[in-house]
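Engineer: Take a look at these structures.
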Structure I
Amino acid sequence: MSRKLKLNNAGFRALRTDPAVKRDLMKRAQRVAEAAGDGFEAHESPSKNRARATVGARTAKARRKQSKDNVLQRALNAGR
């Protein structure tokens, strides 16, 4: 008979909202933004349940570059 696995949801929540995790995510997002080039910037998206960081195009030129060349997808490896 298989054993049941009981997850520690409070532990997962604590890990997802830990300040060290937030810092790491922002560092990764900043590296992706730098690799994407001028006009891209990293943002922290505050959330009650988890840390989030996003990278977006700040200028019209960057939006066109993203639309045409998919520079953010190509820059994802910089965040590893």
Structure II
Amino acid sequence: REFLARYDQFLIKDGRLEFKTDNRDLFDFALEELEPAGWKAEAVTRDLHHDEKLCAGNIMTEYEEKFSAQGNPIYKYIIYR
């Protein structure tokens, strides 16, 4: 919750925050923190590279390429206040 609160300092009104990770436990924890922190999920996927809508325009990070090549799913959400 404290981490999400930091975005209040610079996220523009009606702005969106995108988060992606290969770590399922971290992703599940982050999702659980949304509602108590006052955020809402606009989109959620537990397998980004097989989600046509959320994968459109995706820019892969070095780690994302590495873990995807190993067959690990990439988790992603887009949230807003």
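Throughout, read-outs are computed from the coordinates displayed, never taken from laboratory work. Keep in mind that this is a model prediction, so the values were computed, not measured. Cβ atoms are built from the backbone, for glycine too; each structure is taken alone.
Engineer: Once relative contact order in percent (Cα under 8 Å, 6 or more apart) is calculated for all of I, II, which comes out largest? Write out the running numbers ahead of the final one.
Structural biologist: Numbers: I: 30; II: 48.
Max of relative contact order in percent (Cα under 8 Å, 6 or more apart): II.
Engineer: So Cα Rg over 2.2 N^0.38 Å, computed for just one structure, reads 1.12; which one of I, II is that?
Structural biologist: On the way: I: 1.44; II: 1.12.
Structure II accounts for this read-out.
Engineer: If helix-only ellipticity at 222 nm (-39500 (n - 2.57) for each DSSP H run of 4 or more, over all residues; to 500) is computed to be -8500, which of I, II is the source? Mind showing how you got there, number by number?
Structural biologist: On the way: I: -15000; II: -8500.
Attributed to the structure labelled II.
Engineer: To test your reading of the models, identify which of I, II gives 3.4 for distance in nm of label points 7 Å out along Cα→Cβ at positions 22 and 70 when calculated. Each step should come with its number before you reach the end.
Structural biologist: Values: I: 3.4; II: 0.5.
The value was obtained from structure I.
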